[in-house]
Structure 1
Amino acid sequence: REGTWSRLKACEATDCRWAYYDRSPAGRRRWCSMRVCGSRAKMRAYRARRRDGREAPDGP
C-alpha cells in the first residue's frame, strides 16, 4: 500500500519514545496516545499560557 511508511511516526512528546501508525484521516496525529502524551502536552501548554499571563484564570 502506497504511503504506508509515511504514516509510521514517532510520538512528539519529549519524554516518550513510542512509535505509532497514524490512522487519522488527515495524517496529522502528533502523539502515540491522546490520553497520556497528548493530555500532558496540552496541560503543559495551558500552564505556560497561564504563567505568562496570556490566558485569564478560571472562575470569578
Structure 2
Amino acid sequence: MAVFDAEVTPGVRLLDLSLIRKPDGSYRVFSEGCRLDIDIANELAKAAVTAGGGSHHDS
C-alpha cells in the first residue's frame, strides 16, 4: 500500500516501513529490518494513514 520512513524519537529513524491494509480494514506497519512491538506498529500505522498513506491503492 505504501512505504515510508518515520522518526520515532529525535535522532532515531525507521526506514522503509511498509503500511498494509488487512482484510478486516485495519492497517498494520511492518519492516524487514526491525521488529516492532504491536502497540508501536499500530501507532505508526495510525500516523501513516493520518499523513495520507492510506490514500494510495495497490496496483
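Distance in nm of label points 7 Å out along Cα→Cβ at positions 27 and 51 computed as 1.0: which structure among 1, 2? Please report the intermediate quantities before stating the final value.
Numbers: 1: 3.6; 2: 1.0.
Only one of 1, 2 returns 1.0 for distance in nm of label points 7 Å out along Cα→Cβ at positions 27 and 51, namely 2.
Any idea which of 1, 2 comes out highest on distance in nm of label points 7 Å out along Cα→Cβ at positions 11 and 35?
Values: 1: 1.3; 2: 2.5.
Top value of distance in nm of label points 7 Å out along Cα→Cβ at positions 11 and 35, among 1, 2, belongs to structure 2.
When relative contact order in percent (Cα under 8 Å, 6 or more apart) is computed for each of 1, 2, the one that comes out at 31 is 2. When Rg/Rh (Cα atoms, Kirkwood Rh) is calculated for each of structures 1, 2, structure 1 gives the greatest result.
Any read-out appearing in this document is the output of simple, stated calculations on the displayed coordinates, not a laboratory observation. Please read these numbers as outputs of a predicted model, since none were measured by experiment. Cβ atoms are built from the backbone, for glycine too; each structure is taken alone.
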